[in-house]
Structure 1
Amino acid sequence: MPAKVCHFAINADDVGRAKSFYEGVFGWTFDPWGPPDFYQVKNAGHGLLGALQGRRELAPGVRMAGYEVTAGVEDLKATIAAVEAAGGKIIMQPYKIEGVGELIYFEDTEGNLVGAMQYEPGVLGGSSD
C-alpha cells in the first residue's frame, strides 16, 4: 500500500507569532499538546494531523528549515531499508512517541528532510489509515 501524507508541522522560531499568523490567515485553531511550544492544528484538513512547534535540530547541525511532512507507513523497518536502498540517508533513528507511533526522519536524494511514521492502531482511525 502506498504511504499517505498524514502529518505536517510548521517549524517556528517564534511559536506565538506563527500561531497568530496562521489563526489570522487560515482560521486554524491550535490546542497545546505535549512539550512547551507544541500545538496541534485542529482544523487544517480531514484526516490530516498538523502541528506548530519550535524549530529544533533533528541531528547535530541538521535543523528543520521549513514545513515538514510525515508519511504514514505500514512497516517502518521496510521503509528504512527502502530509503537506504534508494540512496537516501536516515537522519534520525526510530523514535517512539507514546500513544502515537514510531517516527524516523530521512534525507532524500535531493537534500529534503522527510518524516515517516508507523502509527499505532487507531491513531488515524485505523491501523494504517
Structure 2
Amino acid sequence: MNPPLTVFLVEDNSHVRLSLIPALQDLLGAQILATAESESEALAWLAAHKEGWDLAVVELFLKQGTGLGVVRWTHERLERQKVAVLTDYPTEATRSWCQKAGADAVFDKETELDQFIAFCQGLSGSPAAGLG
C-alpha cells in the first residue's frame, strides 16, 4: 500500500476548502497537511516545509497576493512534488501563465474536477471514483 498523498491547499474560499478537503481524503486517502488563504501565508508554510509535501493545490485569486506567486515560489521543488492550479478562470492565457510559472496542471473548478481527481490519483497510485 502506498503512503497517503500529502497535500497543501492554497484556497481562500472556505466553501471550496470545506468541500475539497473531504473529497481528497475520501476519494484518494490524501492527508491534508495545511491550508493557506493568502500568498504570504502559503509562502511561509512552504518555506518551513520545503520537502514535506507531495502536492500543492493552488487557487489563483487569493485574499492577498496571487496563486501565481505561490506557483513561482515552488520552481525549485523536488521532482516528486507537483503543483496543480484549480481556478474559476481557466482561459488559455491563464493556463499558459501557470505552466510557465511551473504548474504541472491547471484545472477548471467547475468543469474539470474529475480530471483533477484523476491527476491526483496518478500521483497517489490509489484508485479513485469520480466526483460526479
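With Cα Rg over 2.2 N^0.38 Å coming out at 0.95, pick the structure among 1, 2 it was computed from.
Numbers: 1: 1.06; 2: 0.95.
Source structure: 2.
If helix-only ellipticity at 222 nm (-39500 (n - 2.57) for each DSSP H run of 4 or more, over all residues; to 500) is calculated from each of 1, 2, which structure is the one that comes out at -5000?
On the way: 1: -5000; 2: -12500.
Here the read-out was taken from 1.
Taking Rg and Dmax of the Cα atoms in Å, for residues 51-90 alone from the coordinates of each of 1, 2, which one would give 12.5, 32? Provide the component values of the computation, followed by the final result.
Working: 1: 12.5, 32; 2: 10.5, 29.
Comparing all candidates, it corresponds to 1.
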Original post:
Suppose you compute semi-axes √(5λ) of the Cα gyration tensor in Å, for residues 27-98 alone for every structure in 1, 2: which one lands on 26, 16, 12?
Top reply: 1
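The numbers here are math on the coordinates, done by the rules we state, and not lab data. Being a predicted model, the structure only gives us computed values, none of them experimental.
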